[in-house]
Structure I
Amino acid sequence: MIGPMVYSGLMSDLSIAFRNVVRQGRRSAVAISAVGFGVVSLVLAGGFIEWIYWAMREGTIESHLGHIQVTRPGYLDGGLADPFAFLLPENAPELRTIEALRQVKGVAPKLSFNGLISHRESTISFIGDGVSPEMDDLLRRNLIIVKGEGLSTSDPHGVILGNGLAANLGAGVGDTVVLLVSSPSGGVSAAEGHVRGLFSSVSKAYDDAALRLPLPMAQKLLRTSGAHRWLILLDDTAATDLVLEQLRPQLAGKGLELVPWYELADFYNKTVVLFQKQVGAMKLIIAIIIVLSISNTLMMSVMERTNEIGTGMALGIKRSTILRLFVGEAAVLGLIGGVAGLMFGLLLAAAISAVGIPMPPPPGMARGFTGEILVTWQLALEALALALATTLLASLYPAWKASRMEIVNALRHNR
């Protein structure tokens, strides 16, 4: 707790510091502008990166990962070698346990496989996902149907192809295709379907090889039942850990493994690490600019007020009080510059987001995107804290210099 006397003294120091800042209007304006510019830069750049995090995270979750995946133990490590050994049963009671949770928007069974697809004289390899047509709308929010339509329960033999796969195969909407896969017994199984639509995702590599088909058609093609994974889709990504904590005790001992999306999104995790390093470098540059600006402002102030400092110490003002006054001036400069920069940055972020930031396709992506600025509470507080911390750091040497002056030399200054 801060005592009344300490609080009164602190408010008195800040009041004097504020008057000194106002008295040196031009120099203070330059320092405040430097702090504000740094905060605006951090808010805009950091907000754009935060939006990229959000867009990439939600796109990855809603296109093929889900928020939580339920599999047999070991499927993620050994499923490619023997996928039929890790099948989950249809209509299992555990599905109802998961769907009963308030945060769960839906559970999508998914049967993954690969094989060959033929159209006329062309035959190429593909990776396929058998999904429930009812849940496909939730799973393909970040997949754009560029031609035709998506999957439908009324069309049990209709498939959708990645745009690149269709181009390589020479197939279009309405064309008949033949799928060839290896069955669990080691033989070859085939099924005929027709193309309902073509889709485009954020990943060109995925579009060049992927197709989606109704889960019953995939099960019939593979001569099996069940699915490899249950994709749990939630109302809010932030609830992932909470749902995990609720489900793990309920599903313990059921021979199921629950894996959250962030353990599967390797590309997203590596991108976050890369961008965090870039943001860290940007914060360092902004901090250096603020430190140099505030330090220069306060040193000039010390030089100009040498007689004033000497007079104050001659009248009995303690050296510690002089030091506190200059640190207080820096705190006022940092607070004003930080708040002003934050407010201006929020206005700019809203205006830029309303217009949008057109971006070309990144390497490995199929299409460009329109970016926005997403300012989170954490980012706003970090920008304000950076402004205050750097201004206080910059004030230490000038404040110490002012408090160490010899009274006689200070009174003789400029005489």
Structure II
Amino acid sequence: MPPTILRAAAAWTARDGAVVAPAELHVEDRRIAWIGRQGERPAPEGAAVIDLGGLWLVPGFVDAHLHLWGLDHAEPSALWNWPMAYRTARAAAELRALLDGGITAVRCCGGPLGPSLARAVREGALPGPHIVAAGDFVCSRAGTWDQALWPLEWVERLGILADGPEEIRRRVRERLRQGADFLKVGGSVGEHSDALRPWGNDPARLRLAWSDEELRAAVEEAHRNHLPVATHAIGEEAVRQALDAGVDSIEHGHGIGEETARRMADLGTWLVPTLSLPALRAAGAPPAIAMGWRRHREVQRRSIEVALRHGVRIAAGTDFVGPPITPLGPDAMEMEWLVEAGMPAEQALLAGTAHGAAAIGLGARTGALAAGLEADILGLPGDPRRDISLVRRVAFVMRGGAVWRGVPAAG
């Protein structure tokens, strides 16, 4: 690609609160070569200039928890009956929708398509965000994703169940063979009759999915093979068990107390609260199910307050899984929900950019506007620190130095 110069009203860099205005950013070889005030540096020879007028430049957004399943969840049998080729085609369309929404990096927290999609994007065969993929998640029988409404033999076919340290280690090695970048496990589960079983109808009434020995085996085997571990854990007991085992990130994580939050902060364990999923699930659901999601929302808000008070590291993730309720694309709304829960706007922006990138292992590649990082850059119609809703009004997207959409028409 020839060098490209972006000019805009301002740039929020995600580095020490720095704002550059009026902003100029030079892109060479898919990376940011320089950022500063307009006119402070000579233009590279042969550079194309894109004048974005009054837009604000910000780093590409990160969704640190979603699922690339290529499914329509209004079709209950799709998980078993839809061919993988068809699901892959649908997931490829979802990757384009994510780019349209300004999501330039994602962590796929469970699903068979993730590693292959990540490879295709990495090799340039498919447009999409950076993908960090777990492959299929792993849980116990009668655990997090072993739904009672599915026959056991159906779930066994998915290859996600493991009981006892040896079977768990085998599943970790299968994920390595699958091409996983990290391991995703289920640490808590609701009652077997719960409609919201992976989350539980009541966040105060969950049980541990694995014994301490089993979870330690999963973490030890993953870490031995240089795979970070993300754990679905809701409630004090599950989060404490995960911290004891040495996991790297807590997914959801609400229902914790002061001491556990303090411990998370001291250990540097990432928290990915996933506020968006319960918010969307509660809207329009039957009353009994909506009540369960509202319970989670209330506990989530209280837990965000506790986590903020103790300085827990937070990354933005939606837990979106696809249509009809959580279509991929508008994932930046997670930053809005974080602000609604009490997080300052700039901190929410960091959760969805630099901190999100760090949480998924891409902090050295993306997540900020700084020389040397990949040119994953958005243009917003204003300062998102003053109006966080602007994160869903993305007007310009550059991914890896290539303009995806939004170049103003000439003249």
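Summary table below
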read-out	value
If helix-only ellipticity at 222 nm (-39500 (n - 2.57) for each DSSP H run of 4 or more, over all residues; to 500) is computed and equals -18000, the structure in I, II	I
With percent of Cα pairs over 36 Å apart derived as 23, matching label from I, II	II
Structures I, II, by distance in nm of label points 7 Å out along Cα→Cβ at positions 234 and 386: label with the highest value	II
Top of I, II by distance in nm of label points 7 Å out along Cα→Cβ at positions 154 and 338, largest first	I
When mean count of other Cβ atoms within 10 Å over residues 106-113 is computed for each of I, II, the largest belongs to	II
Of the structures I, II, the one that 0.35 was derived from, the read-out being FRET efficiency 1/(1 + (r/R0)^6) of positions 66 and 282 (r between Cβ atoms, R0 = 30 Å, to 0.05)	I
Of the structures I, II, the one that 20 was derived from, the read-out being relative contact order in percent (Cα under 8 Å, 6 or more apart)	II
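Just so you know, all these numbers are worked out from the coordinates, no wet-lab data involved. For clarity, every value in this text was computed on a predicted model and none was experimentally measured. Cβ atoms are built from the backbone, for glycine too; each structure is taken alone.
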